[in-house]
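Structures for review follow.
Values quoted throughout were computed directly from the atomic coordinates according to the rules given, and no laboratory measurement underlies them. In this text, all values refer to a predicted model and were calculated from it rather than measured experimentally. Cβ atoms are built from the backbone, for glycine too; each structure is taken alone.
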Structure 1
Amino acid sequence: MLGEQSSAALGGIFVCYVAVFLFGMLGRKSAMKIYNALYPDA
């Protein structure tokens, strides 16, 4: 029972890390888009 719980916790942590990573990638992309829109000559 303890093993199942710890593996479930690891799975949850892994999912959180992946979500944060994907969110960061999307945020950086949109930030670049906004930056390019504000400063097209830069």
Structure 2
Amino acid sequence: MGWGLVHVYRGYAAGNVKASALQRIAVRVVIFLLVSLFLFAS
């Protein structure tokens, strides 16, 4: 997970990742965190 974020950030810093793709990745990360918190909390 952390390695993927670093990889995406490096690509974004180099200009290889578009802002829309970055937004989609951010939304997926947030949803993943919410789902995992919900599953582990219950």
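Comparing Rg/Rh (Cα atoms, Kirkwood Rh) across 1, 2, which is largest?
1
Quick check: 0.5 is what I get for distance in nm of label points 7 Å out along Cα→Cβ at positions 5 and 29, calculated from one of 1, 2. Which structure matches? Walk me through the numbers before you get to the answer.
Working: 1: 4.0; 2: 0.5.
Of the options listed, only 2 reproduces it.
Determine which structure produced the value -32500 for helix-only ellipticity at 222 nm (-39500 (n - 2.57) for each DSSP H run of 4 or more, over all residues; to 500), calculated from the coordinates; the candidates are 1, 2.
Only structure 1 yields this read-out.
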